[in-house]
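A short reminder: the numbers here are calculations on the coordinates, not readings from a lab. For clarity, every value in this text was computed on a predicted model and none was experimentally measured. Cβ atoms are built from the backbone, for glycine too; each structure is taken alone.
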Structure 1
């Protein structure tokens, strides 16, 4: 049993939780809780840690059957985790890797639907877009250099496991990625206050990408200027804009609805 916070493995967990650079250097991240343990593909599990009380609970025996794990003293386990009330199981997972072509999905499954996130900084928004995207049939997600790290604990929790199933890429040059999407027959739409058409009046039957900007300042002029079409979500009352993940959900599910009707 691991009984000290100074244990090298515990210190590594704490580093993976706290530091993005360390996560990417190691190619590892943490996923806390039973659901994320179940959702992590076995081939991506690098190691599994459980608290001593979790191991003693007979209800967890089936879950742990055939799994190699290490037991951690309860007080140490709590200090190692990011959540205030950890469930008793933590997975250290290898980062999934994708190529640009993976973002477009398989041709037999229909036209691509890609979300491009520029400077989106709220971890909950990033994770929710990935999770909602899976439900709406998104084929891929692109993250700009200033968007929240997809592997930080809050993002991982917000994805509820979708991080293991939706292809994504973090890129340094978003304009270059936009040009590549266009060359792949993907029409690019920007959710923008200056949009001419309501979002539901456009045709999304072909390859589609949506640009989603920063929570406070929206899209940069450079990126919105690269869009094929500026669209807007109509607002009533004195509301100027929606939460980024809510706006993204409206756009994604509008595409889903259109394509279902074809």
Structure 2
């Protein structure tokens, strides 16, 4: 049977893949929640959910650099990649010995579509349907919750030295907009470098816990331009991990709005 990934690349399988290597931490979690943990044979060192996964599976490297011989030795039927997380060079090299499914996720709708794709590819349609329904229910509930919240101007920092933010055409920007957080860098693309002077008139500055591990020790740099009470550390997993992590993300977003941020 022929299946298409989210880059519309064809993959051909005679039966549902039985041996899976995942190079995308958020999708490793999704695959486990879809009931595919036993079929996962390899993951990255950044695959931290569930906590036991790195102890039970072969670590093949990181998301940008992997040991191809380790992946090959695992004899996977398919390798799970993502357009943003992994490089085209990695995909090209992997395709020399196995098939590679590449996701491309910028919105929740993209995430829901991917869940459907996995349901068909791995012959787990009912499990995929169940998670999709849960996500839709959580999403609709959150939209009702957020409907009367005021818009706030924000910046979402992901890196230091140089300072970088999430901008347009990112999943983070999509979730910020859903939260009625007006991203002042949304006119720029992807993850631009910025100067801190640009944050002076914002309602809030969000410092993500990943990929750069921001903490309160980094506040002084920002306090030169904005008051301390407007600087917030946020959980990067809830703002950037697509997949089943979203089931918990909406409750986390509610807590943000119900805290002193309003």
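Looking across 1, 2, the calculation of mean count of other Cβ atoms within 10 Å over residues 36-43 that yields 14.9 traces back to 1. Can you spot which of 1, 2 the value 62, 37, 36 was calculated from, given it is Cα extents along the principal axes in Å? Going label by label, the one that fits is 1. Please state which of the structures 1, 2 yields 13.6 when mean count of other Cβ atoms within 10 Å over residues 20-27 is computed from it. Derived from the structure labelled 1.
Among 1, 2, considering only FRET efficiency 1/(1 + (r/R0)^6) of positions 108 and 124 (r between Cβ atoms, R0 = 35 Å, to 0.05), which has the greatest calculated value? Walk me through the numbers before you get to the answer.
Details: 1: 0.55; 2: 0.95.
Evaluating FRET efficiency 1/(1 + (r/R0)^6) of positions 108 and 124 (r between Cβ atoms, R0 = 35 Å, to 0.05) on every structure, the highest lands on 2.
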